[in-house]
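See the structures that follow.
FYI, it's all coordinate maths here, none of it is from the lab. All values reported here derive from a predicted model rather than from experimental measurement. Cβ atoms are built from the backbone, for glycine too; each structure is taken alone.
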Structure P
Amino acid sequence: MQSMSIKLDKIDIELLNAIQSDNQVGAEKLAEIVPLSPSAIMRRLRRLRADGVIAYEAAVLSKEILRGRLSAFISVQLERHQAAASRKFLSGLLKCREIQLCAEVTGSVDFLLLVTVRSFDDLNKLTADLLESNPAVHRYEISFAKAFHKRTFAVPMEDADCVVA
């Protein structure tokens, strides 16, 4: 987001909630939810994108097309917490296409990753390249996802969110 203060009103909040579940919904359909004309809705969405409120939009692939792939959560504990080593480690993670989620967390581990790969061999290569060969990594643990019952990045917005600083 830009450094200036961005003010959101109730209509912006309603639009953000609506498009988070389906960003392909048309302005006419949104006009049934939000009390604006389709052209006014499109202008608002363009402004929200330009202001950086909407960071990016992505397609979520169906579970049928992903059938057979392995998804795993990898918790990573770093050896040392030196800024340069952590930045270099993080830089490597951010370049890896197989990582869908990379979160720096509190607690007994430092990073939590969600990865999706085609095979165990691919997972072994990924962990060897990113984790085992990295001196900043103390240990890591893999937990395989058996099933996803909910997959979303939607964040419920409320009237209290009407002003973003």
Structure Q
Amino acid sequence: MLFERIANRCPSVRLVGAAYTSNFRLAFSKKSDDGSGKATLVASVEKQDVVYGVLFSIATEERGALDRAEGLGNGYERTDRLPVILVGTNSETVATAYIASPSACDASRVPYDWYRDLALAGAIQNGLPGPYVQELRKVIAIPDPNPKRERRLEALEILRKAGFRDA
């Protein structure tokens, strides 16, 4: 959800706005090769379950780069028909989302703090509802056991550039 992160992957990115989808909940249960949990949407039958996010547009030719960055085919599947409601306009549209396959999930997984912080920073940056931001703050996260992990260092630099970490 953090603009700077997606802009690193897809330079054509344009912000459309905050959006939400119903009948899903957010979980950090996707098994990562680094041992942590990554974010995914999990279907829910509860009407009150809502997941907020940020809708971006990117150039068609950058879709492959986004697919690779999001792990398409490595436990994530892409849907191009996720119904979402744009916050503030209540207009419905469809979005692309990457959702973990059930076989790629493990409810005991926990995200690393830097990964959770990327989601939290994106939520704050894009003005997602306060209660939703508070729920993200409550997500249990652990320190990365490899402080020199390239993805960690990249995330910390993006958070710094976006103003969410000290220089």
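Name the one structure among P, Q that Cα extents along the principal axes in Å, for residues 77-116 alone of 36, 23, 14 was derived from. It traces back to Q. For which of the structures P, Q does the calculation of relative contact order in percent (Cα under 8 Å, 6 or more apart) return 26? The structure behind it is Q.
From which structure (P, Q) was mean count of other Cβ atoms within 10 Å over residues 61-68 calculated, if the value obtained is 8.9? Source structure: P. As an exercise: distance in nm of label points 7 Å out along Cα→Cβ at positions 5 and 141, calculated from one structure in P, Q, equals 0.8. Which structure is it? Clearly, the read-out refers to Q. Please compute distance in nm of label points 7 Å out along Cα→Cβ at positions 13 and 149 for structures P, Q and give me the label with the greatest value. Structure P comes out on top. Looking across P, Q, the calculation of mean projected area of the Cα convex hull in nm² that yields 9.8 traces back to Q. With FRET efficiency 1/(1 + (r/R0)^6) of positions 37 and 109 (r between Cβ atoms, R0 = 35 Å, to 0.05) derived from the coordinates and found to be 0.10, which of P, Q does the value describe? Of the options listed, only P reproduces it.
With FRET efficiency 1/(1 + (r/R0)^6) of positions 21 and 133 (r between Cβ atoms, R0 = 30 Å, to 0.05) derived from the coordinates and found to be 0.95, which of P, Q does the value describe? It traces back to Q.
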